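The structures come next, written out as structure tokens.
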Structure 1
Amino acid sequence: MKHRILFKNYLSHFLAYRARVGIWAVTDVAEFLVFPFIWLAVITDNIGIEGYGRADIITYYLIAAFVSLVFTSHPARKVKEDIMQGGLNAFLVKPLGHFSRHLIEQATYKILSLGIGLGLMLPLVYFLPEYTYLPLSWTTWVFFTLSLLIAFFVSHLLEYTLGLASFWFGEIRALQHVLEIASILFSGRLAPLVFFPPLFASLAEWLPFAALASIPADIYLERMTAAESVGQLSISALWLFVLSGLAILAWKRGLRRYEGIGI
């Protein structure tokens with residue numbers, strides 16, 4: 001019941017500022033619109049590069065944009081503000097915890113973003129079928145759905161833990177830039193990981209960032225067997241446990257430093 005009420009409150013808030021939601025949605029996907037045109041100029045036949053044909057590369061960036069828009073959480077800034085401005089006090093006396101409230105807020109925002117994302121992607125798939133790929137296997141859709149959920153929770157835990165670093169550092173803008181650069185490099189947002197040197201690609205597959213673009217896109221494109229999908233999703237699930245442990249540890253240690261008047 002408490003979760004439902006909080007969800008409705010956040011939903012009403014975001015609907016009141018739906019123009020801002022739309023602007024942020026366009027901003028989220030804009031960076032992905034450039035890359036397909038670059039690769040289309042390079043890929044001159046259907047064989048493509050490393051098995052990626054023209055339809056594959058366009059679909060790859062469509063999926064990466066979809067994950068970024070709908071399944072990537074960004075609570076770090078608000079967590080930082082709670083800590084630095086003393087707003088954390090209100091969360092400490094409420095029945096729902098700090099983590100749960102930010103999770104529900106981000107999930108509500110992403111549910112609204114889902115409508116925008118589908119509104120942008122489905123017309124492209126329908127009107128330009130020769131430039132997009134649509135998997136038919138139900139197992140692919142199951143693995144793809146799991147990868148989307150994992151992407152949301154991995155991104156949320158990464159950003160939430162980063163926000164908790166404000167207990168020690170106060171301003172975390174530099175750390176946010178470091179996390180963003182690492183995400184861009186190792187997630188596959190720039191290009192499919194197989195386009196990079198083998199050592200770099202192998203390292204990226206073991207880091208949590210691959211869950212934010214590469215894994216969902218490659219599963220959707222059916223570039224992974226069922227066994228490979230299970231393996232990659234298992235690594236991402238392991239990172240969920242690791243990041244959860246780090247968040248819990250940072251929360252408990254950070255509260256010892258918190259004085260209730262901000263930092």
Structure 2
Amino acid sequence: PHWAEDLPRLTTSVIAAARKTGATVMIPGNVYNYGDAMPARLTAATPQTPTTRKGRLRVAMERAFAAAPDVRTIVLRAGDFMERTATGNWFDSQITKNLARGSVMYPGPLDQIHAWAYLPDMARAIAGLAEIRHSFAAFEDFGFPGYSLTGQELVDAIALASGQDLTIKGLPWPLLRLAGLVMPQIREVAEMAYLWQTPHAIDGAKLAAALPDFRATPLALAIADAVRDKVVAAPFSTLTRTADLPSDL
């Protein structure tokens with residue numbers, strides 16, 4: 001999709017539809033809004049200073065909803081997704097792509113904290129917020145804490161779930177940046193490298209106050225579910241096609 005052109009148009013259309021029907025808009029947010037200077041702990045009060053095109057588009061979209069006080073909007077902001085269904089996110093398309101061959105790829109330093117969200121848990125949280133939406137202000141921004149894991153902690157959890165010792169490979173960011181000079185999609189992936197090099201976790205205090213009975217799935221169970229279908233792998237293929245790259249906005 002051509003997000004720079006499509007997202008503003010879609011945002012305007014959704015606002016108009018919500019205004020007409022009275023529907024509440026539920027937005028699965030991410031951490032792109034905060035930019036490469038983001039602090040180690042992210043809250044709704046953290047300044048949004050995006051440093052990438054995707055981040056600027058996200059901020060503009062959310063501000064458009066916030067500027068429509070007659071449209072109820074709830075943002076639930078999370079880290080990278082993990083789930084059983086292959087959707088092209090980092091976890092399934094890159095990190096565990098070759099798990100059946102005893103290999104994982106981690107895109108950053110193994111000692112840095114990264115925010116993760118088990119998608120079924122996030123869906124439950126969104127449903128819970130929707131049920132009590134009338135108790136909120138017109139625009140609310142919640143953080144979904146998910147799991148705050150170092151790269152090594154994630155790899156160890158994957159190894160435990162898959163029952164094997166794993167070889168850890170890295171991502172050649174310099175090569176991606178070089179390829180990005182002529183391939184726009186790869187350039188956009190390369191500009192997100194800071195997400196793997198800057199430690200960050202999402203504060204969940206506001207969500208816990210709104211949904212005090214919400215309980216996250218234990219990490220071991222979430223990882224086991226997310227990698228269940230990876231025990232039989234497709235033939236090995238290296239990172240050579242732009243279609244293989246995560247492209248979520």
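Read the figures in this text as sums done on the coordinates, not as results from a lab. Please read all numbers here as calculations on a predicted model, not as lab measurements. Cβ atoms are built from the backbone, for glycine too; each structure is taken alone.
Observations, loosely collected:
- For 3.7 (distance in nm of label points 7 Å out along Cα→Cβ at positions 43 and 75, calculated) the corresponding structure among 1, 2: 1
- Identity of the structure behind 3.1 (criterion: distance in nm of label points 7 Å out along Cα→Cβ at positions 35 and 211, calculated), options 1, 2: 2
- Comparison of 1, 2 by distance in nm of label points 7 Å out along Cα→Cβ at positions 67 and 203 - largest value held by: 2
- Volume of the Cα convex hull per residue in Å³ - structure with the largest value, from 1, 2: 1
- With distance in nm of label points 7 Å out along Cα→Cβ at positions 83 and 115 derived as 3.5, matching label from 1, 2: 1
- Origin of the value -24500, where helix-only ellipticity at 222 nm (-39500 (n - 2.57) for each DSSP H run of 4 or more, over all residues; to 500) was derived from one of 1, 2: 1
- Mean count of other Cβ atoms within 10 Å over residues 139-146 derived as 16.2 - corresponding label from 1, 2: 1
- Answer label among 1, 2 for the case where mean count of other Cβ atoms within 10 Å over residues 59-66, calculated from the coordinates, equals 24.8: 1
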